[in-house]
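K.L.:
Given below, in the form of structure tokens, are the structures.
Rule-based calculations on the coordinates, nothing more; no lab input. Keep in mind the model is a prediction, meaning the values are calculated, not measured. Cβ atoms are built from the backbone, for glycine too; each structure is taken alone.
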Structure I
Amino acid sequence: MSIPTELTGSIPRPQYLLEGMADHAAGRLDLAGLTRLQGRAVNETITRLEATGSPVVGDGDQSKPSAYTYPLTGLGNLSPDGVKIPYADGHTRQLPRLVSGPFRYGTFAQTYLRAASKVASRPVKQTVVAPSFLSLLYPADSISCYSREAFLRDLANESEKEIRGCLDAGAASVQLDYGHGRLALKLSPSKELLRDFIALDNEVLGRFSPAERARIGVHTHSGADQDSAHSLDVDYTELLSEFFQLKAGNFYLQMASESEPERALKVARDSSTNDQRLFIGVIDPIDPRVETAEEVTDRVLEAASCIPPARLGTCDDAGFSPFADDTSTSREIAFVKIEARVRGTKMAAEKLGL
């Protein structure tokens, strides 16, 4: 396919896995049993993704309890009363709070990548959490004998270890989730928080070579949990004007759910550089209506009228189920939407003569 298209993250987990995760949490299923269910779900997910024609696949976060806090699995130096993230429908997600140092990842994403690569016949993409998101774990009132500066050094080192581990394990690409970028503008309209996030992430990304950064991307969205967003009301262009300062080669941009996509596309074009590929969101994961391939084609052609096709790609606006308990979108609908993205992208490429 001459216009690349990629999954951005999570796919709803099958019912047997959701039940297995609940049984494991309640002590009714041991870790070996849960691992078997996760392996089955990964196998089925990749098989179904390949059946949609997806040129690049992933495990759909089947084994992650959360797309954001999976590195914290097994850690004992956390308290549950951390930062709260409010969504438009009134529900919240709460992060844990770090209570002592040093900070280390409990789980690295290359573990998920290796499992997926064993069953995939196509290139495998791996999603990871951005270090700037995990920086929210550190409390405002500091930690005795463990400064914020020491924490950020440890966090940057752990993030680099994870990204490098994924690249070394053969990931076709590594995608950092950046849903908190737009949220940062809601929390700090002065852009100070967003710029702090970008500086921290660039500290990590700057440790990679240009060739490596060409395989690293960042994905921005306004939240997609339980059919609700946390920052869709924030002016997207305020983020996009800063976003492309990140030292990455690929940018996955929410666009299908935007009210003014043409305006956002122009800012993305003008703020990005020629060596950055822009994957445009053509599927809205929290809209229950399934987009047709023809609708996807129209969205791609709209983007191509603004962004040079050689720099263009397509994706979903966000993952379909970032948390294990988010069952607002069915697994079947997710795969149908993905197939529409793949077919519509191919149709658009043909219309563009690519």
Structure II
Amino acid sequence: MLLPLLLIALGIALRQADRIHFARGRPSSASAAELIALQRRRATNWTPTLLLTGQWVQIAGWWLLAGHGPLAAAAAALGVAVQFRHLQEISHFAVHGVLARSRRANQLLAEVFVHHPLGLIPVPERRRLHVRDHHPNAARPGIDPNLAELHQAGLRPGTSRFEFARAVVYPLTWRGIRGTAAGIAANLRRSGAWHRAAAIGVVLVAACLTGGWPALVCGVLIPRLLLYPQLAWLSLINEHTWFAPEPRTGSPAWVEAGRCLRLYPRNRALATLAGATWLPYGDLHHYAHSAHPAVRWTYLPALERHLTQPHFTPDSFLIGPRSVIAHHHRALALHTTARPDAGTPASSV
């Protein structure tokens, strides 16, 4: 039991190099221009490499832990799912070009450490869908691929309470599981994708050699096919006031304040828990990110303090009349958005 815990601790320690390096000289509040200038001076390739390596060292620790009984296996499944979610969010900033020093380094790190081993779409395609199609068109029916994905999962105007609840856990439904598996299979059928299949094979073999079949099942298959997609799905639901955006024109911050939300603005404990699990690496500060996508996650809290709050700041995700889920359900019940054109969703996982 000691070795798995030591590996997890080592992974956490390796990740701190990036945090410490970029935190030097960081102001408590500053404009996007000031923060971008600071992050450019700090830009490096070695701390992001250590950061991503640390995530996989933690995963190896969870794999080792999986063989220590049912409770340990369950903890490993959740722990690996959280690490997969962290890897996704780190690569999200690589897609925006602010993880490492150069565009080439950003793409290489994202592909090698995240997109290849997790069976995600190629980084250039994710960049097109996310940076070009989603960011300028967030919550716009028929244009935003993320909104189309939410609608196709069942979050659409006129949905019943049961259909709405089922859509909130869509990745755990049979249709969602099939969609996740089909997405991975489609990525492996791409032209010249043998190296992607090889990367997944390396992960499966490494898990089995590290922790046996419990690591394979609870450390790869269950997290990748069930738990990680659900965490990513909840994050997507939490990003915007998808079904009741407030149309605005003006500065990026003003526009995004009308279609973004900020969860847990007054509850530091829940904010810390969310940031450590399903809303990592700046995802809790999605409003600040949407207003200024070129700012690295390290500096989003300082940027957020510089900006005005978005118009919706819920204290709860799931429970209460002002929760994120209640807000979305009311918006859909009131038919406050038009039905988008049917299309192929751009999977966020």
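K.L.:
Could you tell me which structure in I, II was used to calculate Cα extents along the principal axes in Å, for residues 38-229 alone as 48, 47, 36? If you can, show how the numbers build up before the last one.
P.N.:
On the way: I: 50, 40, 33; II: 48, 47, 36.
This figure was derived from II.
K.L.:
Where is FRET efficiency 1/(1 + (r/R0)^6) of positions 70 and 110 (r between Cβ atoms, R0 = 25 Å, to 0.05) largest, in which of I, II?
P.N.:
Of structures I, II, the maximum of FRET efficiency 1/(1 + (r/R0)^6) of positions 70 and 110 (r between Cβ atoms, R0 = 25 Å, to 0.05) occurs in I.
K.L.:
Hey, another quick one. On distance in nm of label points 7 Å out along Cα→Cβ at positions 174 and 222, which of the structures labelled I, II is highest?
P.N.:
That would be structure I.
K.L.:
Now a separate question. Where is distance in nm of label points 7 Å out along Cα→Cβ at positions 46 and 294 largest, in which of I, II?
P.N.:
I
K.L.:
Given -17500 as the derived value for helix-only ellipticity at 222 nm (-39500 (n - 2.57) for each DSSP H run of 4 or more, over all residues; to 500), which of the supplied structures I, II does it correspond to?
P.N.:
II
K.L.:
Right, here's the next one. State the single structure among I, II that was used to calculate mean count of other Cβ atoms within 10 Å over residues 182-189, giving 18.9.
P.N.:
Label of the source structure: I.
K.L.:
Still on this structure, please answer the following. Using distance in nm of label points 7 Å out along Cα→Cβ at positions 6 and 278, single out the structure from I, II with the greatest value.
P.N.:
II
K.L.:
Taking FRET efficiency 1/(1 + (r/R0)^6) of positions 262 and 326 (r between Cβ atoms, R0 = 25 Å, to 0.05) for each of I, II, which is largest?
P.N.:
II
K.L.:
Give the label, chosen from I, II, of the structure having the highest value of FRET efficiency 1/(1 + (r/R0)^6) of positions 54 and 150 (r between Cβ atoms, R0 = 30 Å, to 0.05).
P.N.:
II
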